Structures are given as C-alpha cells and as structure tokens.
Structure P
C-alpha cells in the first residue's frame, strides 16, 4: 500500500507549518492516502551558516504534552484516508532515539 507522507511539526505544544495537515482534514475530496512524520528535531540556523543558533527548540515537556500531541493527531489517525497497517495508524518518528523514555510514550 502506498501513501503520501507529510512532515508534522510539534514543539511542546507549538505547531509550525501545519497548513498541509489542516487542509487535508478540511478537504475530504482529496482522494490520496497519507500519513504523518514527526520531524522531532530542533530548528537551527544551519542553513544560514549559524548552526549554533537555535530557532525553535524541540523539547519533550512530559505526559501532559504527549496527551495534547495525541489529541492533535487523532483526527488524522481516524481519517479513512490515513495509512494503517493491521488497523494501526502509521506515524513516522524522525529521531526516535531523541525521545526520552520512548517506551513510556508508546504505551501512553
């Protein structure tokens, strides 16, 4: 099965560049299957020669933020066009090793 994968940005409750996700939910006539990929890394000025400058820090504030993040994702996970495997939504993590206590997050 194939699907388009869209980058998803979540920085401890701060969302950036969310328009493609929002548009997908608004326009149910878009027929393609899709999934989301969380680009869970800090944004730096590396593209401007300022790799030491943090533009948006990727933090992991804890369980309350994890729950809010899930609530943000749930409309996608329940969309009939969203990619699933064995009935489970596919959600790509760009840097899973950066997530503190990933087993706890996955269980939540």
Structure Q
C-alpha cells in the first residue's frame, strides 16, 4: 500500500525545484515510508520527524516549565506571531505557484 507521504514525495519530483520541509508527527500517514533515492537526489527535501518519544524527559520537563509559559505570554501580549498561509492538500498545485515572500511560509494541511 502506498502512503500519502510517498505520493506527496513522488509528486515533488515532478515539480520545479524548490526547498521543501516535510514534518511528520505521529503515524496517521503511515508507520513507514518507501523512499526512492532518486527523489532525494532530484529535490531539495528536508524530512523531519517529531514525536514525544524523540525527546528526553529532562528536555520535556524544561520545555514545559520554561519555554511554553514564555511562548504563551508572548502570544498573549501579541509579541509572538507566525506568518503562515495554509492551504488544503487539494489546492497544492495553486499553492505551489504562490510566492510566500520573505519570512512567510505556506503550509499544506493533509
């Protein structure tokens, strides 16, 4: 069975070169992925995984005690903003043609 991650990666091979960062959280798109080496050689893809199991308990504790409260306060004070534009996967073709501009990111929601 081909996962949605595999389909997306294969599609990127056919598009004009552009830096792409893929972040996977959890296993909703599949527990494993088959990745042809040609995709990595012909694209500028950065794959990043995120999950609670990849962080040590002291780091999690420090993050919860020190970083999160500060982030929440900065957000509440209007000092922390994320300049993103989201697009549904069904609109990926038009989003791909859009220029995000300096400091802004286009995020495709799957």
Structure R
C-alpha cells in the first residue's frame, strides 16, 4: 500500500515524505479498526480507504489558502485530518455533530 500512496502523492505533486506516508497509513489502520465498531465510513477495505479517503482528500491540497482552516461536517476527519497532516503549518478546526466521529478524530490526534 505504501507504493500506491507514494505514487498517488506524486501525481498530486505532494512530496511523499516518510513521516507523512507513515501518518496516512496509520490513519487508515485506525480508521479500519474503529470502523468495525462505530461504522464511521461506508468504505471498509484499507486499499479503498487509501484512494477514496486519503488521495481524494488531498486533491484540494493546492487550493487551501489562509492560516486558519475549518472542516465543517468532518465525519471521520475527512478531508480536514488528512489536509492537516499535509499542511501542519496551518491551524485546523474539525467540526461535526456526530459524537462517535468526533471521538475518533480526537483519539487520532493524540
């Protein structure tokens, strides 16, 4: 899955730094684990999560402007968590009304 991630990042013109790749793969691992109990996303397979969550979230990477960013309706942290990993210099706020999804995002941030 690492090679698919690196190739996808390259297509999006994002440097595939080892720490960033590790963080994205860890996110997928945690999402797949939590998803079995909390049904956070309809996407169940980690390979599909890579394409449909990580890489799809990053398609807007170059369009995000400003120092403060808000992801309203973040769900399981998409795209906010993924973009925050790619752009740690920005201040990110993720907002959702579903408490189980917020608990996942908070656990992911620790």
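Nothing in this text is a laboratory measurement; each read-out follows from the coordinates by a stated rule. In this text, all values refer to a predicted model and were calculated from it rather than measured experimentally. Cβ atoms are built from the backbone, for glycine too; each structure is taken alone.
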Thinking of P, Q, R, which structure, once FRET efficiency 1/(1 + (r/R0)^6) of positions 55 and 87 (r between Cβ atoms, R0 = 25 Å, to 0.05) is computed, gives back 0.05? P
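Among the shown structures P, Q, R, from which was the value 2.2 of distance in nm of label points 7 Å out along Cα→Cβ at positions 23 and 63 calculated? Present the calculation step by step, with values, prior to reporting the outcome.
Working: P: 3.9; Q: 1.1; R: 2.2.
Source structure for this number: R.
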Which one of P, Q, R has mean projected area of the Cα convex hull in nm², as calculated from the coordinates, equal to 6.4? R
Among P, Q, R, structure where P(r) over Cα pairs in 5 Å bins from 0, in percent, for residues 31-78 alone as derived comes to 5, 16, 17, 19, 15, 13, 11, 4, 1: P
